Structure I
Amino acid sequence: MVLLVLVGVDGAPKDIQVDQSSGFRELDKAAQDAARNWRFNPGKRGGQAVEGYARVPVTFNLNQL
C-alpha cells in the first residue's frame with residue numbers, strides 16, 4: 001500500500017490519504033493511524049523548509065503466533 005502524506009514545515013504529517021490501498025480497510029486505517037506519529041524531513045526551497053507531499057510505501061508482515 002502507499003500513503004500520500006502532506007508534510008508540514010515542522011516535519012509533522014498534516015494530512016494522510018491512502019494513495020494505493022492494501023485491499024483491506026482495516027490495514028489502510030492502521031497505516032494511517034501509525035503515520036500520524038511519524039516525523040519527516042520537510043522539503044527545502046531556497047534554504048527554507050516548505051510543506052509538500054510524500055508518497056510513502058507501507059508493507060505489512062502478518063505473522064501467526
Structure II
Amino acid sequence: MEINLITTDGVVTPFLRVVGHDESEMTGPAFSPDGSRLYFSSQRGKSGFIGGTDGYTFEVTGPFRR
C-alpha cells in the first residue's frame with residue numbers, strides 16, 4: 001500500500017505508505033484544485049473484507065512540488 005513518485009531523473013521512489021491495510025488497495029489519488037492536499041482511499045480498509053464498509057479516505061497536506 002504505497003504511492004510512489006517518479007523523479008525528474010526517472011527514479012521511482014516511495015512517497016507514502018499505509019500500514020495495517022494489508023488486504024486492501026489504494027484507489028483514486030487526486031489533488032485539491034489548489035494543489036495543497038492529496039486525497040486517496042483504502043478501498044477495503046483494515047478488515048480487507050470485500051463488500052464491507054471499512055474503507056478509509058485519507059487527506060495529506062502539502063506543499064507539493066508541481
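Bear in mind that the values in this text are calculations on the coordinates, not laboratory data. Just so we're clear, the structure is a prediction, and the values are computed from it rather than from any experiment. Cβ atoms are built from the backbone, for glycine too; each structure is taken alone.
Thinking only about relative contact order in percent (Cα under 8 Å, 6 or more apart), which of I, II has the largest value?
The structure with the largest value is I.
Using volume of the Cα convex hull per residue in Å³ for the comparison, can you identify which of I, II gives the largest number?
Greatest value across I, II: structure II.
Please state which of the structures I, II yields -5000 when helix-only ellipticity at 222 nm (-39500 (n - 2.57) for each DSSP H run of 4 or more, over all residues; to 500) is computed from it.
Here the read-out was taken from I.
With distance in nm of label points 7 Å out along Cα→Cβ at positions 22 and 54 coming out at 2.0, pick the structure among I, II it was computed from.
I
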